[in-house]
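What follows is a set of structures for review.
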Structure I
Amino acid sequence: MAAKIISGNEVSQQMKDEMKLEVAELKAKGLQPCLAVILVGEDPASKVYVSNKKKACEYIGIRSLETRLPAETTTEELLKVVNGYNNDPSVHGILCQLPLPKHIPETKILRAIVPEKDVDCFHPFNVGLISIGEVRFLPCTPAGCLELIKRGGFETSGKDVAILGRSNIVGRPLSNMLDQRTMNATVFMCHTKTKNLKEKCAGADIVIAAMGQPEFVKADMVKEGAVVIDVGINRVDAPGTEKGWKLVGDVAFDEVKEKAAAITPVPGGVGPMTIAMLMKNTLTAAREAAGLK
C-alpha cells in the first residue's frame, strides 16, 4: 500500500488560517504583530522567498516591513538597518534573508539581531535555550518538519529517528528538539563519516533527509512503515521537459512511497512549512513583547 502523502501546502494553510484568527484577537487587544525583512542584493531565489513571506503576512494580518539594499552594501550599513529595527518597539520580528553577499559576514549580522526579535532562531542565545528546554522560538525548517509529523498523526515518543545531515540550520537543531522530554525520540545523527549508514537508516521509525544530495535515500534504506520527511530540494536535469530541469528531494520519492507509511513530497512538503513557522515565531515574539501568554 502506497504511503500517505503529508502535504506541507495543506498543513501550512491550516496553520495560516489558525494564525489569522489569532492575529484578529491580538488586534482587538491593540497589538499589531510586525515582521521586518531585510534583503541585500538580487539573488533570484531570495527575492521569491521574501515575496512569499510578504504574501503570508498579508494573508494572516501581520504587518510587513521590507528593506531592500544593493549588493555593494557594507557590513556597517547593514548593521545600521538591523539596529534600527532592534530599537523599534513596533517591530517584533527581524529576518535578514540569506545568503548575504560574500563580503558581509553572516554570523556578525545574525548575532546583531536581538534574541527577542530573532524569529529565524539563528542567534546562539535562542539556540542555547532550546538545548536546555527553555524554548522561546524554534528554528523554522526543523519546526516545520516536526509539525508535519505531528499533524500527520504520527508519534515521536519512543521512536528511533535517523537524521541525515548535520547542518546548523536543520540537522543539529532537529536532533536537539527531538531529544527533548516533550518529544522523547532516540536520535541517530548521520553524516558522511557514519558507518553502516544504510543499516542505521533502515532501522529507523522516522527518517529525516537533509543532506542536499538528490534522491540519495532509496527504498532499501527505509523500513516498511517508516515516516519519511524530505527536507532536500535539488534542481536536476530533466531532458524533454518544458524547463529542461525539475526539483527533487533527497529521497527517491517514487520508490520510497511504496514502502513508507507516510512521506513528504518535493516540492510542496517541508518548504511551505518554513514560512508558516516563521509566522508563528513572529506571533510568539509579539505576544512576548506585550507580556501576553
Structure II
Amino acid sequence: MSGKPSERNVILIGMPGCGKTTIGKLVAEIFGREFYDSDAEIERREGRTCAEIINSDGENRFREIERRVVAELTQKSGIVLAVGGGTPVFSGNLLRENSVVVYIKRVLEEIAKSLDADSRPLSTSLADLERLYDARHETYESLADVTEVNDNIESVAAQVRLHLNARILVINGPNLNMLGVREPEVYGSATLRDLTELLRAHAKEKGVFLAHFQSNHEGALIDEIQEAHGKYDGIVINPGAYTHYSYAIYDALKAIDVPAVEVHISDIANREEFRKISVTAPACVAQVFGEGFPGYIKAMDILLERIGNE
C-alpha cells in the first residue's frame, strides 16, 4: 500500500445513477476532503457533455479521454472521487493504487426511474441497466474494499473511516486451525477463534482494519500474500512448518511492497533443531516468538509503529 493511510483517496464506483456523486460529496464533507467527479471533470475540460462526446466521437474516444482524466485525478492524494459507471471496467487498474474503493449499490428499478436518458446514452432503460449490470457487477465487487447500499450515508462513512486507517492482514499457516487440540502443552488450550477475537479487540482499540486468513496449503498462502500487495499496509504471518523450508513463501513476501512480521506462538529457539531455522524470517522486518498469543499483538504493534513513521 503506497502512501500513508491518511493520504488514501476514496473512490466511489457503481452503476450510473446509483448515487456516487451525492454520497461522494457527503463523504468529502464529513472527512474535510476535496471532491471530484470524473464525468464532470471530463465535461469541464472538453467543453461538451459526456453524452455529446459519446454520440459524436464514439465510446472508444470517450474512454480514452476518461482514462487520461482518471489517471491524473488518481495521482492526487486525500481526495474523494466519484467515477463513471464504466470506469472500473475500462480503467480499473488506475483505481486500486493508494485508494479505498467503495461500491455503491442501488436497486436497478429505482435507478431507471431517476435517470435522464439524454445524459446517460449507454443506460436509457431498465433493460440497458440490466445488461450493463450483468457485464460490470463482478468487476465492481472485485475492486471494492467497501460495498454499501446508497440509503445509509452513516454506514458508508463508518466503513470508509475504518479503511482509511491502517490495514493489517493476519496469515496463519498449516495446523494452526488445530489450536486448542494440537499439543496443548506447547501451544495452550485456546483456539484459533480465541486468537482471532483477541486480535479483533486489539484492532478495534487501535482503530485498525484487520483481516484474517488461514490455510494448510502452501499455494493458498502464497496467493494470499501476493493479493495483499496494494491492499494492506502490513502482514502478521505465522507460516507454521513452512517457516523452515518454504522458499516460495519467502519469495512471495519479498515480491510485494508490504512489510511483514513473522510470529510463532512457541519458543522455537528452544525446540527441535529444525524449528530453530526460519527461511521466511529474512523476508520480514521482524520476528516474534515464544510469547504465545500476545506475540501476535506485539507483531501488530511493530507494524503499526512502522506504518505511522513512514
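Every number here is computed from the coordinates shown, using simple stated rules; none is lab data. This structure is a prediction, so every number in the text was calculated from the model and none was measured. Cβ atoms are built from the backbone, for glycine too; each structure is taken alone.
Check the numbers for FRET efficiency 1/(1 + (r/R0)^6) of positions 96 and 200 (r between Cβ atoms, R0 = 30 Å, to 0.05) across I, II and tell me which is largest. Provide the component values of the computation, followed by the final result.
Details: I: 0.25; II: 0.75.
Checked I, II; max of FRET efficiency 1/(1 + (r/R0)^6) of positions 96 and 200 (r between Cβ atoms, R0 = 30 Å, to 0.05) sits with II.
Work out distance in nm of label points 7 Å out along Cα→Cβ at positions 104 and 168 for each of structures I, II, then name the structure with the largest result. The partial results should precede the final answer.
On the way: I: 1.7; II: 3.3.
Greatest value across I, II: structure II.
If FRET efficiency 1/(1 + (r/R0)^6) of positions 216 and 232 (r between Cβ atoms, R0 = 25 Å, to 0.05) is computed to be 1.00, which of I, II is the source?
Derived from I, not from the others.
When Rg/Rh (Cα atoms, Kirkwood Rh), for residues 88-191 alone is computed for each of I, II, which one produces 1.20? Don't skip to the answer; put the middle values down first.
On the way: I: 1.01; II: 1.20.
That value comes from structure II.
Given that distance in nm of label points 7 Å out along Cα→Cβ at positions 56 and 152, derived from a single structure, equals 1.9, which label among I, II identifies that structure?
Values: I: 1.9; II: 4.4.
It must be structure I, since only it matches.
Going by distance in nm of label points 7 Å out along Cα→Cβ at positions 8 and 32, which of structures I, II comes out largest?
On the way: I: 3.1; II: 1.9.
By distance in nm of label points 7 Å out along Cα→Cβ at positions 8 and 32, the leading structure of I, II is I.
Which structure, out of I, II, was relative contact order in percent (Cα under 8 Å, 6 or more apart) derived from, given a value of 22? Please list the in-between numbers first.
Numbers: I: 22; II: 17.
Clearly, the read-out refers to I.
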